[in-house]
Structure formats: structure tokens, C-alpha cells
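**Q** Just below sit the structures, each encoded as C-alpha cells.
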Structure P
Amino acid sequence: MDDDLIDAGDAPRSRYTKLPGKGFFYPDSLDDERAERRAREAIEGSEAVVIADGDADGLACAAMIREAYDAALDVEPFEDAIAARLADDGTDPGDAGEDDGDEAGTEGDETETEGDDDPLADAHAESPVGLLSAGPYSIDTALERVDAYADDGIDLFVCDLCPDDYEWIAEPLAALADSTDSIRWFDHHQWDDDTAAAVREAGVDLVVGDSDEECTADVTLRSLDHEFDDRWAELAEVTRDHDLWIKEDPRSDDLADYSYWAGAEEYAAVVGAYGVDLPEAVRSFVAERRVEKEARIDLAVDRAVTHEVGDWRVAVTYGRCSQNEVAERLREAGADAAVIVKPAGSASIRGSEDFRHAHEVAGRVNGGGHPQAAGCKPDIYDDMLDYAHHWSTEGQACKRVILAAFEAVAEEVDAAEEVAGEGSDDDAGETAE
């Protein structure tokens, strides 16, 4: 394929935001080979390994664990790389401005690449605490890699991840329970009682915080036996501000954006060294990327169409964009829920105080998450013709199945309210008698 066809270059934003980023067109087989190699390099010889979600919350946990093990990487080479990035000013607009990870663990549109002359190409292998980024649907793969490459007697941490099905992770978790010194799992998502019990029965120290009150960085900070200074508590607090969508501290947007654009090792090193007080070079980098990000948000909001589903107003849009900010704008315009369909086939579902069923909707279309924030990737893509139709129609098929899921959930909610109402009437009658 001609590189120009998947390079945004001088193409209008209205066109390239309808297509996935370059990483989508990178064959999974090659990507898997590279991921396997990098995982092996990060794990072999480590005294501890962290499997974490690759967002600001999961990576803050990784930074805390490295701090506790005195295993943080030197931040100076990362700062030099950031300065070089700013000086180059050659960022492809197709590779900036989006936040494509979500609660369902759907893959991002971009694939991180490394050059032979990259001075940080081996950074993932340099800390004695190895770091593997994972999503809910790749926990099993990450655990299998730790089992394959880790020395016996290591400490294993899993952070900011919740498995939808224990059976996926049962075998590698059992093997690691026998070979590791300890397995500690920190999270704040909503766990199924049976899954949580099975994980604990496997010998894991599982700590799950209240998803309405804590992010996983909070859970990790209070669970580790280490004297952290005040900047770590501040990092957890600001991370929580974004992760729980409180949005009272503008610095939380800086952390969230930077964690997506920087890569796992860079983010862990920088916040490990500076906490929430990001250095000037990082703030300049984030500001530069935000120009593209804001333009994509505007475009996605302009594309949105609102549907009436039961008592809810559901705004649905399409494109590569930052789903949280788009959803916020759509809520401000009167939507109870927002759906952002991505060119890679995934979708983000965001709720509000009047809509707390996002995880129920996502669960009907191959996803999951929180009551007010969830993600999914409907199982409707059989070949590239399906994706071609997806891009050329701005996700019509995906939108249709997700709206059908909203309708099904609305019917369930109505039925439950009717049953509750009948129960109240019966109680009232018994009281009157």
C-alpha cells in the first residue's frame, strides 16, 4: 500500500478524521511479534512486573510502584526527547489529538513506532520493575507473557484492570500464583462478585476501591507499604479528577492528554520525577497537540445527531477525536448520553446524572465499563469491505446496533420501574388495610 494513502499529510481534517490512524493498517501479526519481543525484554531479569492500563490512572500506579522499589528511570533522556520532538515540529496531524482507549479495552488507532536511532528504544527494558500496558481483554496475554519470561519469585502487580470473565485469566494466574512471591491487584472498576472471589481464591491480594470515590492511583497509594511524599498524594488526587470526570482541576486534563500522547515509559518517568507539576517542555508539547485535538472535537460535535430513546436524548457522532471532551460538549447541548463511534470500529458510550446505564448498553455490544463511561466494539466487521462501508457511511451499522442496545436497555428500565411501582402500590394497600 502506498504510504501516502494512510498518511494524513495535507488532507482536509474532514477526510482524515473519518479514517483510522496508521496503526490500524499495521498487520496484527507484525504488531504481535513486536509486542511479544518488547514484553520479553521488559520482563526478563526484573524483580517485579506491573501490568497496567495504559492511561493516566494505570501509569500513575506503575510510577508509584517503581518509586516504592527505587526503580524509576532517569527522566533526563525523556526530557531531551520531548525537546527534540518540539524542535522537529513535524507531527503528522493524523497522529495527534485523540484519546481512543476506553473502558472496554478497545485498541487505540495509532501504533507506536521506534526507529533504529531512537535513544529511548530500549527504555522499556531498563527498569528492574518491568511495565506492560494492557486492556481488560488482553490481561490474559499479559499474564501469559509474565509466566513465560519472568524469573521465579518476582512480585507481580496488576493495576486499573478488571477482567470480564475469570476463565480467560484462570490458567496463567494459577501458574503465576505458584511461581511468584506475591501477586497484588489494585483496581476501582465494578467487579463481579464471583470473579473477585475467584481471583482472591487464586492467591491474589485484590483491593478494589469505590469507583465513585477513588481512582486506582488512590487505591495503589494507600495499599503499598511505602512512605510516599506529598506529591504522590497530589498525583492521585489530580488523576482522580479526570478519571472520575470530576473536572475541577485543569491539571488533570494535562495528565490525561500527556499519558495518551507520550507512551507508557515516558509518562511513568516524567510523573514519577515531577508529579503533577509537569516541566515546561511537556506543557508545551501538550499545548501544541491540543490545537489539533480541539479542532477534532469541534468536527465531531458538528457531526452529532440526537435520537430520542425512551426518556433519554442520545447524541451519536463519528470520527477520530477525544471522546470525553466530545461527550461533555454533547451533554452541555442537552444530551443525556453520548456515543462516539471511532473509525477503527470501537465506540465510547458516556452518560450523565440522568443516564447511568452506559455499561449495560456496552455489555450488549461486546463491551463493558462504568455506569457513566463504557466502551465497546460491536462484532460486525467480517472483512475489509465491512470496514470500507463503516468509513464511507460514518459508522452507520455500528451506530444502528448501539442504538438498538439503548432501546433494549430502555425497555428493561421501564419494566423494572413498572414492577417497582406495582410493589409500592401493594405495600400501600397492605398499610391501608
Structure Q
Amino acid sequence: MTDRPLRLAYFTNQYPAVSHTFIRRELLELERRGHHVARHAIRPAAGALVDPGDLAEAEQTRYLVHESKPGVALACLAEAITRPGRVLRGFSAAWKAGGRSPVGRAKCLLYLVEAIVLRRRLDRDTIEHVHVHFGTNPATVARLVRILGGPGYSLTIHGPDELDDPRGHDLASKIADARFTAAISDYTRSQLMRWSAREDWDRLHVVRCTVGDDFLDPEPAEPPTGVPTFVNVGRLSAQKGQLVLIDAFARLIERGVDANLVIIGDGELRGAIEDAIRSHRLGDRVTLTGSLPGEAVREHLGKAHALVLPSFAEGLPMVIMEAFAVGTPVISTTIAGIPELVEHGRSGELIPPGRADLVADAMERFAALPASDRAAMARIGRTAVGERHRTRTEGGVLESLIRCAIESELR
């Protein structure tokens, strides 16, 4: 296997986004290893970007929605003239996918148009391989790019969205046509095995999301003392369970525990969460910060007695890794890949999802824990993160998989 630099492209639905720092770390690591990495996305992320790293990435990312309508029409016409057979096969694949997908055939035919535009861009840039994060519509577009004669692709599947509707997202076909598929946890890989053909299992690999050296190299600060503060980080959405958290925190206060709660993030449930805070009269104890830059998130995590994530559905949250890295233990739920990182009773507590009473019990125990005990728990988690979720290590795994996939097709 040669060590020549590769010409790669990353493709996502939206990039950069507040919750996509793991993608940024991954592609920057590939660039550090000497490879060219072009950034492509269907559209910019909704909402304003606040992190300097995200702002820098946005300047380098090309968006399909920014292509002019005349330019798209000319691209489709040129493709139909020069590659009629390929376009017909792409049309057939999009039509079949639309019949299975809840978005319907019209939307899948739009994905074919996006694939035509993207294929031509990749061809001009002499891209050898496309890596796609998420098995939703960007994976559909990448698969159509391949059918149109573009470069091969690989996938990173996170969940829970793809796993909520594997047939609608046509995961089996995407995995079958991909050079390889990476899962972010053993749990995720097991679900991909469930929904893919047995002959494709050898091309299912685990490549974990990572935290950078900026999290792992500095020694954690001394654990906080004083009034206990709990932190929740994530999109304000149904799957993250913040309404359960508000209920649990209200129970904690009713028990006479003096504590504060900080919720970092934004999303469609913000109004409902604000209503719940008012209903429980917690306005003086609960802070909604909105989205924050990474440095500010890290500061809040470092001041917390525990990170609390009462999620209903997840892949494996990055913020758990970040919390452990800065020396904060974790309270979360027994779902998806979370138990692969959080060890119940050792680095945190795991509870069944949907149980506000048990979340309150766990927070009450953490509020009473001595700082030395919380620090000892976080050290166990930090060691696990350093062993399994370091950017340079997992970046090397991904690089090897991509290189092997490209060279195996060239042989």
C-alpha cells in the first residue's frame, strides 16, 4: 500500500453545524495526514454559527443549493447528452428509492439532480473518494453519484434517525453500494448488520467519534464544590429528553436540594422547555444559554457536578466524551452506544429512559458526592475516552479504510 496523498471529499446534509465538531476534527486530521479534503454539503446549517472553527469551515464548504438554476439545468442537460445510460440508471435508482422512502419519488428525483451537480464538481476536482456522514439524504445523493459514474463512497452511520426508519432510508442498498460503512459504536454496527445483507458484513467497521487533543492533553481542573450545578448539552428536541430533565430537576428542588441547572443548545422544543421551567417556577435555578462556542461549552462542563443526558434516542453523544475529558462524570440513559462508554457505578450512572424520578435520584446522589469521588469517576471515563476516542487514532483507522478501499478497486 502506498502512502501517496489522496484526493477526498466530505459530503453531508448541512455543514458545519453546532453539533458537527466531530466531523471537523475528523477531516482536519485527514488533512494533517497530507490528504486533500474538499467540503461539500447540500445546504448551510440553520441558525447562526458562533464557533470560530465552524466559521472557518463554512468559508471552505461548497453548497449544492447555491448553484444557480440555469447552471443546474445546463448540468442536467449535459449529463443526459454525454451519459444517457448512466442518467437512466440513476433515474431508475432514484425512482425505486422514492417508492420506499417517506419523502416520495419527487424528492428522490431532486436528489438525482443534486447528484448530477455534485458528480460534475467532483470530476473537475479529480476526487477519488467521497466520505458521507449520516445515512439519510446525503447518502442517497452519494449513491446516485456513484451510479452516475462518479467516485466511490463510504458512510459513517450515527443513528438514531437512520435506524428509526432503515427501510425508508434504504440502508441496505446504500451499504451494499458503499466501499465500506463505518458505525460510531458496536451497537450501531449491530443494527447495520440487522438491516444489511450478510455478504456486506465484512465491510461494516467501527470508527468512533473523537475529541481532540485540546480536550485530552490539559489536566482537568479541580472538581467544583459549593452549590451543585448540573449541565445538559444538546439540541432542544424530543429525542434528548430535556422535558424529563426539567421534571426531574423540579423533584430535586422539592426534596430540598440546593442546586442549579444549565441547559446549553437550541432547537424546536425551546418554547416547551421554557413553559415547563415557568410551570415549575424554576426560573431562578435553570439557565437556557442557547448555542455556545466550544470553549464556552467546555467551561460549563468543567464547572458541573455532572453532565445529565436523559435521552430517549442517541448514537453516542460527543458531549459525554467532552465531559469525561474535562473531568466531569455523567448521568445518562441505558440506550444505544452510551453504555459502551459510561460505566454504571464507575464513571457515572445509567438509568432507564423516561424516568424523571430516577434522574432526580441520580442527581441527588451526585449532589451529595464528595469532590474526590466525582473526580475518581471522571478519571475512569477520561481514560476510556483517551483509549477509544482520540482523533489521531480513529483518524488513522478511517484513513486506512479509505486507502484500502480505493486501492482494492484499482487492482
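Here, each number is a calculation from the coordinates, and none is a lab measurement. All values derive from a computational prediction rather than experimental measurement. Cβ atoms are built from the backbone, for glycine too; each structure is taken alone.
**Q** Given a value of 34, 29, 21 for semi-axes √(5λ) of the Cα gyration tensor in Å, point me to the structure among P, Q it was derived from.
**A** It traces back to P.
**Q** Suppose you compute mean count of other Cβ atoms within 10 Å over residues 157-164 for every structure in P, Q: which one lands on 25.1?
**A** Among P, Q, the structure yielding 25.1 for mean count of other Cβ atoms within 10 Å over residues 157-164 is P.
**Q** Here's another thing I want to ask about it. As an exercise: mean count of other Cβ atoms within 10 Å over residues 269-276, calculated from one structure in P, Q, equals 22.5. Which structure is it? If you can, show how the numbers build up before the last one.
**A** Values: P: 22.5; Q: 15.8.
The structure behind it is P.
**Q** Figure out for me which of the structures P, Q the number 113 belongs to, where volume of the Cα convex hull per residue in Å³, for residues 261-316 alone was derived from the coordinates. Walk me through the numbers before you get to the answer.
**A** Details: P: 127; Q: 113.
Only structure Q yields this read-out.
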